Structure formats: structure tokens, C-alpha cells
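Novice: For reference, the structures are reproduced in the following blocks.
Nothing in this text is a laboratory measurement; each read-out follows from the coordinates by a stated rule. All values derive from a computational prediction rather than experimental measurement. Cβ atoms are built from the backbone, for glycine too; each structure is taken alone.
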Structure P
Amino acid sequence: MKRVDREEVLGLAEYEGIRAQFRARVIGEKKVRRVPLGPSATALFENHDTMLLQIQEMLRTERITRLAAVAHEIETYNELVAGPDELSCTVMIEVVDKAEREAFLRAALGFEKHVWLVVGGEHVRARSLDRGAPSDRTTAVHYLKFELPPALADAIRAGAAGEIVLEVDHPAYAARAPLPPPTVASLADDLRD
């Protein structure tokens, strides 16, 4: 998948001119790529466009204009863009009540080691991109990549992978989410890029 190039990132004024249309388009893409993962988590499969939106919005919100700072944001978010035969997702723990959330995060320590993409019955463990996680709890947001064996990536690209499921098998939280056909089609497109 194509990483975000510096030339694609617009200056603040130029971005304001296209922001509404660009955000609407990418938010529409995100709806297809968002998967509920049990009652307390959601996964969003990331791609070039979702990362470009994140970069543009971060620059806008933080009013970042220095070239080195812009380059840093691009580099940071490009880590989440999938490479060849990879899929990338962000898993967000969504527990509204603060006390319940804190208890959940403590109980779910090591959560990121228990996330799988199951393709036609074959399990692919997520690789965590999380940095600096606390030692006594998990984090509320996990950045993950799935490195697919070439045969599985080819099967997804060809639409011949069978059922694809996102799974969590942590002792404190288990969930199984079959990916809907539009999500699978979008991921197949990612693997073709």
C-alpha cells in the first residue's frame, strides 16, 4: 500500500478549502472499514486515506506548520500504513464509565497479544505497534498489523479467502467479529495497492 508522501499533505489554508469534502469521503470509507469487536471494542482497518486524514487533521488541530514537525507527523502515521501483504488496524477500547474503563484496562493487560485475523480458518496474530505501554494495564488504543502469508494475501485479493474474522481471545475479553463483504472487498483493494 502506498505510504503518505510529503507532496500530498496540504498546507493549513489549502486544506481548509477541501476539508469538508475530503473528510466526508474518508469518513464514508471508514464506515465500511469499522468493525464492532464485541461490546467494548471497535476495530478500524487503516489505509492510505485514513492516515492522510489523520495527518491533515493533526496538523490542523495543532496548527503545525514547521517542516520538521510536519515530517514527524507523516513519519509517525506512515508506520500504520500496511506494507506488502499486510493489513493494519486500530483497535479502540470503548468503555464509557471511567472506573469501569480503568478496571477493564487493568484486567486486559496484554490485550494486543490476543488479537487475531482468521482467514479461511488460518490464524494470523497481530503485531503490535504500541510504544511505551504501562506495565500494569493495557492501553485504550492499539495499533496493530497483520503480516499475511502470501497465499492468504493472494486469496483475499482474489476474493477466495472464505470467511475472514477478527478475533480476541484474551482471558478478560473474548470477541469474534466476522468481517462483512464490503469490508473484505475494501481490504482486498488494500492488498492490490
Structure Q
Amino acid sequence: MKKEKIIDFGVLALRWYLVFYMISYGWSKLTLSQFGVHDSSILEQPIKDIDSFYVAWHLYGRSTFFNISTGIIEIIGGILLIFNRTVLIGALIVLSILAQILIIDIAFTTNIHGLGLPIRISGMIIANLLILYYYRNKIILAWRSLTNEISTKFNYKWWIFLILPIVGFLMDFVFAILMLPIKIFLSWIGK
């Protein structure tokens, strides 16, 4: 077997490694079986005495929206890794998901589970980075295409750029006013 074919097969294997875990993680969230604390004696303690792992897993488990939305995104990322046409999009989605999982695992699981989960997720991130490196020429081409000749439609005087941070901040109030009817409607149907 040629070296290029071996590398190509290795990248394909890495893709399926991530496909397996992303769909598995996503499915466990869709079935609401990943998070939660099943030992009621832990939850009966004062919150200051409960390890942050159990507090986090309890809170993640209480939100069906969180579980379903993150599960769907993980499954979509895994499915996109399967197909050659969508592998780069899938790898970028999965990279962002894995980075967040790594942060959560470092922050909440190391006291109870040690470094096992962060090390596994780090390995998955390395696998993802290897996939992205393998397709680096496509990524460079896409980057150049996305950033080539990007500018505003009109030219502005220099002082406009000085007031833009203030205008940007004030946009928050504009959107708050524009979203007010939706907020009122949602509070009305929630009663």
C-alpha cells in the first residue's frame, strides 16, 4: 500500500472514530440519559457540600432543551463527518463542540473522575485537528474565498469609526425595543 493511501485510510478511520462518539454522545442527550444525578442522597446535602460535578450534571439533566439541542448538534456534526462533501463543515462543528466539552470536563469532572474524560476529549480534538490538517489546502482555499475583498459597501470618514462602538452598544436597546412584542406575546401565552 502506498503511503498516501495509508494516510488517507487513517484520516477516514479518524472521521469514523469521531462519527461514532458524536452520534453516541448526541443520542445519549436526545434520550436524556447522559446527565443527571441518580443518587438522591447526594442531592439532599447542602449545595456547598456537593461536588461541582454533581451540581453541573444535575443542572444539565434538568434542562430538556439543553439536552435535545446539544444532542441534535452533536449528531449533525457526526453525520456531516461521514460525507466527503461535508467533512470540513462537520469537522469545524465537531471541533467547537469538543472544545466546549473539554472545558466542561476540566471544570467539573476532574474532582470525581480524574483526568480520564479530559484526556479522551483531548484525543478526539487531536483526531479532529488531524482531519482538518489533512484537508488544509481546501481550508486555505475556502478562507481566501471568504476573506477576499471584504469591505463595507461605502467609504466613511475616519470619525465615523470612533463613534461606531457607541452605536454598536446602542443597537442593544434598539433590538430590545424591536423584540418587545415577542417578549410580551411569549409571556402572555406562558400564563
Structure R
Amino acid sequence: MNNKIISLIEQRKHAFEETFVDANVIEFIEDLSATILNAYQKHSVLICGNGGSASQASHFAAELVGRYKAKRNLYKAIVLNSDGAIMTALSNDYNFDEVFSMQIDSLGSEKDVLVALSTSGDSQNIVNALKKAREKGMIATALLGKGGGTAKEYADLCYVDKSRDTAIIQEHHLSILHMVCEILQQQ
């Protein structure tokens, strides 16, 4: 076997054992699952992220709107980073820092849930999204990394990954989102 691949697998194994599995992640998964379950049928789940986190936001919305493993309750989920026309119009006409908060202002309602993903926690558009969600009476949740940055101050429910590696943080975030889907699958 290729030693480089074995090394990468060992690195991931270590990252899951040492920086991921603890009481904080378990509590966050339970709390985020309950928050989304409470929103079922009455409220929407708005999801956003940049780059790799944007693709994870889209992936999570697809699991909520469609199905995870089998037919189950369908959730109202809106991905704020998926419409290129909206993203470029708001970036061009206003500011990229406002692309999510302006959509939340337009689409979000009290008791809706925001799920914001950021490996740094310092992306201004994520910080502004969390601020706007709170302002509108939404439940602001975040999956963050690298200490949580400024974003953790504005999240009602927050998970900050302990890893400093962006790829591993994203892998942990995706694992969390899949575990939330597993819990929702059972409802």
C-alpha cells in the first residue's frame, strides 16, 4: 500500500479521535437536531457558507428537502449561496459582506433557523448573516472552526471544531450534518 495514503488515513483517524469526539459535539448534534425538528412544517431552515462550506450548505439542504436514507418528513430548507444571479447582484449592487444578511432580511421570519458554516468564523458575510438572523428573531446556529472567530459571538447555538486544518474542519462539519440527518430520519 502507498505510505502517503496510509499517512493521510492515520491523520484523519487521529483528527476524529482527538479533536472531534467529545461532549460538545454530541450536545451540538442533539441541540441542532431538536431545533430543526421544532421548525418542521412551520418554519424554514436557511443555510449558508462560502467555498467548500457553500457546497456543504447545498448538500445539507438537499438532505432536508429530499431524503437522507429513506422517505421521511420533508423540511423547508433554503440555501442562500446557491443562486448565482442573487449572489452576484447583491455583491455588485451592494457588498459581498451583505449577500446572506440581505437574503435573510427578505426570506427569513421569526423562529426560522439559520445554519451558517464557516471554517474560520471570521467571514464577514457569515457574521452579518448571524447578526441579521438574531435581529429578525430567528435561531442563529453555526458550525465553525479555528477558534470560532467573531461569528461565535452571534450564534445562539454553536459548534467550534478543535482542528486547525480547513479540510478536517469541513469533514467534521459534514459528519455533524449527516448525524443530524440520521436523527431527523428517525422522527
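Novice: Given a computed value of -13000 for helix-only ellipticity at 222 nm (-39500 (n - 2.57) for each DSSP H run of 4 or more, over all residues; to 500), which structure among P, Q, R does it belong to?
Specialist: The correct label is P.
Novice: Turning to a different aspect of this structure: Matching task: 48 is the computed value of percent of Cα pairs over 30 Å apart. Pick the structure from P, Q, R.
Specialist: On the way: P: 24; Q: 48; R: 17.
It was calculated from structure Q.
Novice: Moving to a separate point now. State the single structure among P, Q, R that was used to calculate distance in nm of label points 7 Å out along Cα→Cβ at positions 57 and 161, giving 5.1. Don't skip to the answer; put the middle values down first.
Specialist: Values: P: 2.4; Q: 5.1; R: 1.6.
Source structure: Q.
Novice: Right, something else. Quick check on the output: 1.3 is distance in nm of label points 7 Å out along Cα→Cβ at positions 145 and 177, derived from one of P, Q, R. Which one produced it?
Specialist: On the way: P: 2.1; Q: 4.1; R: 1.3.
Comparing all candidates, it corresponds to R.
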